[in-house]
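Visitor: Below you'll find the structures, each written out as C-alpha cells.
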Structure I
Amino acid sequence: MRFLCIYKPSKQEGAAPTEQEICTMGKLIEEGMKSGKLIATEGCMPSALGARVRLAGEKFTVTDGPFTESKELIAGFALIQAASKEEAVEYVKEFLTVAGDGETEIRQIYEAPECLDTDTSRVA
C-alpha cells in the first residue's frame, strides 16, 4: 500500500534547518529510498511564494501567500510504501524524531484494481 504523508511543522515557517539537521534528514531519506519504503519526498518553499485557488459554484478565487494560519501550512510531503497503516505510522514516527515537533497527516493512496483484460488491440 502507498501512503501520502503531509508534514506540518510546529515551528515558525521560514526557520532554516541546521547543517546537522540536514545531514540527519539526508541519511533518513537515503535509508528509506534504499529500503523501498520511501518512494518520493520533497520540501515546500515558504507560503509567501504560493497561492490558494478555490472554486465556489463557477467562480474562482486566487489568494496569494503568505498564509497566516501557520498550523495549516504544509512544509513537505513523502510518498511511502508500507504493508499497513500501522507500519506507515511507525515510519512517520521515525521521521518526526528527525524533523522535530509538528504533525504528519497520513493518507492511504487509492489504488484502482487491475482490469482483467487490458488487451486493447482487439476490436469487439
Structure II
Amino acid sequence: MSDATTTVAQLRELVDRFVAERDWRQFHTPKNLSMALAIEAAELMEHFQWLDPAESRAIALDPVKRAAAGEELADVVCYALALAAELKLDVSEALKAKMVKNAEKYPADQYRGRWGAGDTRGA
C-alpha cells in the first residue's frame, strides 16, 4: 500500500475490518473516538515537543524517529477514519468542503508566507 495507489475507501475498510474482528464497534462512540483521537494527537506531539523548527524537520531524516512519529500519525488517522465511519461522514467531501472554506478565509494573495497570526475572523 502507498499513498499513490491506496484510496480513502481502502483505508476505511482496513480500519473497519480491524475493529469488526475485535468486536470493538460497541466502544466506538463519537465521544470515545474523538477523545482517543485527541490522545493520539498528543502522543504525536510528544515527538516534537521542545524541538526548534529545524530539529522537528530533521525527524524525517532519522529512520527510527520517523517510524515512531509515523506510528502515532497512523493512530491519529485510524481514529479519524473510525470517527468518520461512526458519523457516516465522507472524508473526501468533508475535506474538500473545508478546503473551500479555508481558501475563502485565508486568500492566498493576503496570506502567502504568513500563518495568519492576529486573524480576528475566527476559526
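What follows is calculated from the coordinates using simple rules that are stated; it is not laboratory data. Here the structure is a predicted model, which means the values were calculated and not measured. Cβ atoms are built from the backbone, for glycine too; each structure is taken alone.
Visitor: Identify which of structures I, II gives the largest calculated value of distance in nm of label points 7 Å out along Cα→Cβ at positions 2 and 82. Mind dumping the intermediate values first?
Guide: On the way: I: 1.6; II: 2.9.
Checked I, II; max of distance in nm of label points 7 Å out along Cα→Cβ at positions 2 and 82 sits with II.
Visitor: While we're looking at this one, here's another question. The value 44 for relative contact order in percent (Cα under 8 Å, 6 or more apart) was derived from one model only; which of I, II is it?
Guide: I
Visitor: Hey, another quick one. If helix-only ellipticity at 222 nm (-39500 (n - 2.57) for each DSSP H run of 4 or more, over all residues; to 500) is computed to be -8500, which of I, II is the source? Intermediate values should be presented prior to the final figure.
Guide: Numbers: I: -8500; II: -21000.
Going through each structure in turn, the value belongs to I.
Visitor: Taking distance in nm of label points 7 Å out along Cα→Cβ at positions 58 and 90 for each of I, II, which is largest?
Guide: When distance in nm of label points 7 Å out along Cα→Cβ at positions 58 and 90 is computed for each of I, II, structure I gives the biggest number.
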